[in-house]
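See the structures that follow.
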Structure 1
Amino acid sequence: MRRFVLTYGLISGGIIIVLGFINTNLWKAGVVNFDNAEIIGYASMLIALSMVFFGIKAFRDRHQGGVVRFGKAFLVGLLITLVASSVYVAGWEVYWQMDDELRRTFMDRYTEHVIEKLRAEGTRDEEIQARREEMDHMKELYNVRILRLAFTLVEILPVGLLVTLVSAAILRRKEFLPG
């Protein structure tokens, strides 16, 4: 099981790092905005986490003789998700530490994006100011490494859990079915 988990988890993590790097650079270049980048980011996670499905399937077919119960399939998928998520978190942290421009401007640009959206919606000035203060606090929290790592993990882990649940449900087999 370890081989399947590591192989598919590392492939998934590698895919999400490459797609995330491309997405972040498109955002930095102004090709995409925060809204588009978020959609692209979660779509990239789904693409990368499709390896959970293929990992469970490979485990079932090659290691379990075509039979796997939901619990075992879920465990394999969860472990693949944890490996992929760890790679994603580590990749973002390395990128964050290496890119001075990103580190200096990301949270300020994100705050301005949120404030502009609130203004466009006609939000009152008092509410905008309160939101700005929340965002400033969030910026302080994001500068604490352990919290940044946790925030990054919370981005991908729920997506991985959903993919794992669906994949385990689809791929479970109680007995071998020939053909």
Structure 2
Amino acid sequence: MLYRIFRPLIKLITKVFLRPKYIGLENIPNEGNIILAGNHIHNFDGFVVISSTKRKVHFLAKKELWDGPKKIVFDNMGLIPVDRSKKDPSVLARAEAYLKKKEVIGIFPEGTTEKGRGLLPFKIGAVKMASDTNTKIVPFVIKGKYKLFSKSLRVIFTKPIEINSNDLEKENERLRNIIKEMLESE
């Protein structure tokens, strides 16, 4: 319910103040399960990605965001809290439940913002979910700077990729390499 209220507000604020340019939006299917997986450069990345599509995106996000009254908002937005200090199978189960209902999961496989360190190693969650639910992944990159009214921010989505369940470590590295190459292009 709150998603229908907050999403237009998030989209308006993002459009007016950050002015991102979206490239490859046709690569996000209009229906069916899909995982959006990309680099993480800023705390506002989730909002920028949510603003890119009319579909509801269930993002995995650090559990610290649920402190205080924000918990009500984040729970009602369909976000999934992640305790980054330990593996929690319930997080994967909750995300996979959304995928089984033909919904969209958003994830930053680095697990944290890169803070100028460049693309960090990927955690395996995105490819594991994709493998478990037979879901394609749409890799994306966020480039540019978060400066008010600057129009320097770009979000680029590539064609969906299928995950080969035989070697998830190799597939995780393949996903990271796709995103790395997109970051290094131009």
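Which of 1, 2 yields 19, 16, 9 for semi-axes √(5λ) of the Cα gyration tensor in Å, for residues 51-106 alone, as computed? It traces back to 2. Among candidates 1, 2, the computation of relative contact order in percent (Cα under 8 Å, 6 or more apart) that gave 31 used structure 2.
Of the structures labelled 1, 2, one was used to calculate mean count of other Cβ atoms within 10 Å over residues 67-74, giving 17.4. Name it.
It was calculated from structure 1.
I have 1.2 for distance in nm of label points 7 Å out along Cα→Cβ at positions 83 and 123, calculated from one of the structures 1, 2. Which structure is it? Computing distance in nm of label points 7 Å out along Cα→Cβ at positions 83 and 123 on every structure in 1, 2 gives 1.2 only for 2. I have 19.7, 66 for Rg and Dmax of the Cα atoms in Å, calculated from one of the structures 1, 2. Which structure is it? Value 19.7, 66 for Rg and Dmax of the Cα atoms in Å corresponds to 1 out of 1, 2.
If helix-only ellipticity at 222 nm (-39500 (n - 2.57) for each DSSP H run of 4 or more, over all residues; to 500) is calculated from each of 1, 2, which structure is the one that comes out at -29000? Source structure for this number: 1.
A value of 1.00 was derived for FRET efficiency 1/(1 + (r/R0)^6) of positions 99 and 147 (r between Cβ atoms, R0 = 41 Å, to 0.05); which structure in 1, 2 was it taken from? Only structure 1 yields this read-out. Comparing mean count of other Cβ atoms within 10 Å over residues 27-34 across structures 1, 2, the highest figure comes from 2. Looking at distance in nm of label points 7 Å out along Cα→Cβ at positions 19 and 75 over structures 1, 2, structure 2 comes out largest. For which of the structures 1, 2 does the calculation of percent of Cα pairs over 23 Å apart, for residues 35-138 alone return 53? For percent of Cα pairs over 23 Å apart, for residues 35-138 alone, the value 53 is produced by structure 1. Matching task: 3.6 is the computed value of distance in nm of label points 7 Å out along Cα→Cβ at positions 11 and 131. Pick the structure from 1, 2. Going through each structure in turn, the value belongs to 2.
All of the numbers you see were taken from the coordinates with simple rules; none came from a lab. Keep in mind that what you see is a predicted model, and the values were worked out from it rather than measured. Cβ atoms are built from the backbone, for glycine too; each structure is taken alone.
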